[in-house]
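Peer 1: Okay, got some structures for you below.
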Structure I
């Protein structure tokens, strides 16, 4: 049954159902925190295309701003549509991953790896948080570039790479992924065509260096070269692999006769680490947020799929896949969705307050997000209200006041 579902004829509808089943719970979420900043900045970007270059690194995330503004103009401020669109982006990324894997894996492994990635909860932030759609968009263009690379369609591949470079500043990781694909296809790792991809990379590097001093991620030491990167790597890697890598490796050893070697384990871990490299030098927190694991999870699920293929008993293979899918979907519907609802609650409740009041000056106290503009940006969604009416600094002593209660989420 599992093998039949993973055939080319049956797979795409099955994959679509899997993506919807995994992320449908997010459709009732509102806009969250930075979503409101992007809603405002997208309008400024359309009015003045050079605006994002004044707030780097947002100039390397243009495609998400374009999506935000188009959705705003076509559908208005209806979060359901926005989450449906980002889930569609996730489905497109899954389809491209499947098409890429079919170039060098058998049908079973390619389909299984894609299915597991579709429902895997680890990269959920890239889909369940609209502000993180730059990760799904960058992944789409990177995967498309790799597919076109394998077909020697370098003109179109370069176009996709250029779009990836204005989707997320981590996109140059393609320069490491191309040699890995070449190696997996048992082809020369570097070719003359590879030099073409250095041209858009050089342009990207020039712009990046030119905007270096104004880059908020660097200026405020959000990212910095330090030994802390090793700690971030180790903790992030363990959180990503636990428990599925250990579980499926055990199944492959018990029912597949696999004998792990230091070389094989090192190679598997190294492949997973490659897409994580652009993010390791973060200074906040001890591990990478889930959105930054989007590409790494694709590699991880490929390794898991190959481990499952080694299991010789069909019933054990099917049970392992069902367990993985059911648990991850359940986890997203319960734990993760609740977390996102809690993250959205401050802005959702503030929106409700503004909708229930006549537009006038109002003071907001105890708002949980340190960025004061986020509270002000909520006013854009309510006719009659403006940013100037929202006081977050305690300057309007005579204004009506509302205070956020973190215990009741009201």
Structure II
């Protein structure tokens, strides 16, 4: 008898899809679960369902798996909805890239920052509002576990539509790698086991813009932040000059790496624009063929699990439904006071404890030296979300003016208006 229903939207990703199946079936062994897989790509969602069934057969886990190309049938009665959708991601990124090149040739193009980031945010918020409306109809009490970017903006919009929402992002975990390299001059790979065993760390702030505010030796309790500061003075580096310059200025390490945090800061370093979407057509053919073999039992599923997703929403589900309580390095939740110096309207990122009674965010005091940067980042996010929810072009233009990466406001406004026109088929009308 099915006791729990989990809907996974956007399961066709070669990394995310198998990782969710691994977490549900192999790691947590969630028996009597209905796993409703959703993706617009009928071939991929069918293959993922086949892979999941074969995985469950071999692991002797009783799980019902269904495949859907639309979410309406899947959502009915759901307890948890996991979303990792980037709607027409690469195609729409290319459109934004061309517009930015036309109006502001030297401007960066990313998922979060600048003109392309605002454009992507408006599209992704439109997507999540549609999902939130469907959840209100089919599963109003379900949790939305969001992995889709721009994560804090998407989450805030879903929360505003009355959906219990939590956001998962892995990049703050890069703090382990950054600090390891600063202190020891060596790299360390995910899951950073040796660093986790040796240290306790607290990062807090906003998604992609969190700060290492506490850092201690686990066995002795010794404060290690002074050691990081001194190592940077001595010329040690993690290869993130912007973050490290801010550490010398504020006393606290900005995490994650510069490629993410540049979305929220005045341009100071030249970066290469790289599309946040991966894989060639040849790689896709290879992966599809591999998934077919796994689904048919001709190849071990272990061959598709070598590069797991760092986002682990099933860990949280397992704890909420009565599994062992757990602490998680960082989650994004609406600010109910866990960071009192930031607005309550926005999603903030802090460590959390998960129990059967709910998700308990850790209260963190941000250092005064980093507050102005965090408050401005929160203002940009809130302005974009309000612009999307109100369908207000003036607020879109205000977001351009507030974005520190946009140095030419007039050109930026022309560019964002061009983006609104180019993506009109995916957006409501902005007055």
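Peer 1: Can you rank I, II by distance in nm of label points 7 Å out along Cα→Cβ at positions 71 and 375 and just name the one with the largest value? Intermediate results must be reported in sequence, preceding the final value.
Peer 2: On the way: I: 2.6; II: 3.5.
The maximum falls on structure II.
Peer 1: Next question. The value 1.00 for FRET efficiency 1/(1 + (r/R0)^6) of positions 151 and 207 (r between Cβ atoms, R0 = 30 Å, to 0.05) was derived from one model only; which of I, II is it?
Peer 2: II
Peer 1: If you don't mind, there's one more thing I want to ask. Taking Rg/Rh (Cα atoms, Kirkwood Rh) as the criterion, which structure among I, II has the greatest value?
Peer 2: Numbers: I: 0.99; II: 0.96.
Answer by largest value of Rg/Rh (Cα atoms, Kirkwood Rh): I.
Peer 1: Matching task: -13500 is the computed value of helix-only ellipticity at 222 nm (-39500 (n - 2.57) for each DSSP H run of 4 or more, over all residues; to 500). Pick the structure from I, II.
Peer 2: On the way: I: -19000; II: -13500.
Among I, II, the structure yielding -13500 for helix-only ellipticity at 222 nm (-39500 (n - 2.57) for each DSSP H run of 4 or more, over all residues; to 500) is II.
Readers should treat all values here as calculations from the given coordinates under stated rules, not as data from a laboratory. Everything numeric here is computed off the predicted structure, so don't read it as measured data. Cβ atoms are built from the backbone, for glycine too; each structure is taken alone.
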